[in-house]
1. Of the structures labelled I, II, one was used to calculate relative contact order in percent (Cα under 8 Å, 6 or more apart), giving 15. Name it.
2. Thinking of I, II, which structure, once distance in nm of label points 7 Å out along Cα→Cβ at positions 62 and 182 is computed, gives back 4.8?
3. Given structures I, II, which gives the highest value for mean count of other Cβ atoms within 10 Å over residues 150-157?
4. Upon calculation of mean projected area of the Cα convex hull in nm² from the atomic coordinates, which of the structures I, II produces 24.6?
5. Please compute FRET efficiency 1/(1 + (r/R0)^6) of positions 94 and 134 (r between Cβ atoms, R0 = 41 Å, to 0.05) for structures I, II and give me the label with the greatest value.
6. Quick one: helix-only ellipticity at 222 nm (-39500 (n - 2.57) for each DSSP H run of 4 or more, over all residues; to 500) came out at -13000 when computed from one of I, II, so which one is it?
7. Using the calculated result 0.40 for FRET efficiency 1/(1 + (r/R0)^6) of positions 102 and 214 (r between Cβ atoms, R0 = 25 Å, to 0.05), pick out the matching structure from I, II.
8. From which structure (I, II) was distance in nm of label points 7 Å out along Cα→Cβ at positions 46 and 142 calculated, if the value obtained is 5.1?
Structure I
Amino acid sequence: MGDRIRTIATFATASLIGGCAEPGIFDPAGPVASGERIIMLNSLAIMLAIILPVIVLTLAFAWWFRASNTRAQYRPDWSYSGRLELLVWSIPALVVIFLGGIAWIGSHELAPERPLRSNFPPVRVEAIALDWKWLFIYPDQGVASVNRLVMPVGRPVAFRVTSATVMNSLMVPRLGGQIYAMSGMVGRLHYQADRPGRYEGLSAHYSGEGFADMRFAADAVAPDAFDRWVATARARGPVLDDTAWRRLERQSANIRPYTYARVRPGLFDAAVKAAGGDLTESASGGREH
């Protein structure tokens, strides 16, 4: 019996530790995720202000009106109280108003397409979802990477997101929310990392057989380290031209991160316009939807 209890305790402890491996928005690393945590904690506090008293009063009423308590008054003909009705309806109404206000303000302040306030210009990144990997193009730097997003600490990152396959969803939980990547459409997302580290990025929308492995590393590094990474990417690696794009489009999973030294100009816009067709036949001036 003792061995069985120890085994159950070991599995329970391992499960708890595994669940804490990626804390998500409870350990935010950027302003967007910090704002989302505040919204969640405020909403939780408002709901607990109702739930906890209800639980306490339920236990108190059950104890007071127990069969052995002769002091409790039994009034079977009682049916209405204006004060009680006011209390019963006003408190839920206030809760709905408070939660609605928090959701309304937060949805506008933390909208994915809303640029972040900063004294530094954003790093532009064009993200393309593929089966089952992510391509990140840096148009200003002229390089690209697969399954690895590198960003300088303290500087906003402005994403344009699309899909060259089925619908996906780009998300780095510790940096902020998610935006859908859809074929033929462009979504906008803004992140910022306030401290260096490696954060888990993923697709938050089921997209087929390799979905579980459609993850990427989001590395927040010092600005000079970011410049060195760009210089290293430019110095070595293949060129992302039409031939390389056709190879990249093939279904594959668990791809180790690598970089492209140069990228065909207008590749992202061409991928948007192609929308499942032949990229080589698409003009480079794709239209946003």
Structure II
Amino acid sequence: MKLVECVPNFSEGRRPEVLDEIVGAMTAVPGVRLLDREMDANHNRAVVTVVGEPEPVLEGAFRGIAKAAALIDLRTHSGEHPRMGATDVVPFVPIRGMTMQDCVALARRLGERVGKELEIPVFLYEHAATRPSCENLADVRKGQFEGLSKEIGANPDRAPDFGPRRIHPTAGAVAIGARAFLVAYNINLGTRDVSVAKAIAKAIRHSTGGFRYVKAMGFELKDRGIVQVSINMVNFEGTPLFRVFELVRVEAERYGVPVVGSEVVGLVPEDALIACAEFYLRLENFKRDQVLEYRLSESEGSE
């Protein structure tokens, strides 16, 4: 069986009933399995993770985009997280029996259909990008919904890969792509000064001299009276979570600010967490098959 993961991000983090309808539309497709759903009111954003064989997941993603377009109006949307679409980004991730090129093909098929049937402009990004300027999602989303609305029809460099060369009036635009597994990891700081979070984000992200496989931004979490360094770990093996956490902690100490917690948004591979345990516990000669659940699953599989 071929398995592909799809992790659409929707610009809705405050109305669970809206996300219920979107997820319901996706999982109504036979063969689409919901693994996780997360909402964040400060970011005003939801992350949904589904998995299945390629064709059902492709159909489920399309239905989710269509439902979000019907229920979310970006003209009245605001939140800490940058966004350009009701469905902001839709990545396909190879899980089993799938290559990255297979996921690129899925992204392009979905993009063509969304552009044609829903009349929403589509930008292909990451491995599916058709031009270097669209490989990085942050570059695609530059200016967000409001800025893109002015540029999409006037600037040839902001032309979409599929769909009309004009912004959808309420649903905006969507980035569809193929990428490796990504860990969404946030670190919360005990201060109200968002400039501290932004300075630390600048220090750790690759584009401004930080870690090779890290993207980061600084946000204010107003309802909690703290700030957050919001991080995308695009290769948790190349740059592990513990290394990023330690640098954020050290940088925060420079400002007299404590780390008050961290969180994973969505799913995380167990190897990423085991690596943290090895680092902080200073385990010597540790092997993965020392984990009880690993050994149990191996013995059950051999029966």
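Where a number appears in this text, it was derived from the coordinates with a stated rule and is not lab data. The model shown is predicted, which means the values in this text are computed figures rather than measured ones. Cβ atoms are built from the backbone, for glycine too; each structure is taken alone.
1. Working: I: 19; II: 15.
Derived from II, not from the others.
2. Source structure for this number: I.
3. Working: I: 21.2; II: 12.5.
Result for mean count of other Cβ atoms within 10 Å over residues 150-157 over I, II: largest is I.
4. I
5. Evaluating FRET efficiency 1/(1 + (r/R0)^6) of positions 94 and 134 (r between Cβ atoms, R0 = 41 Å, to 0.05) on every structure, the highest lands on II.
6. Traced to structure I.
7. Source structure for this number: II.
8. Source structure for this number: I.
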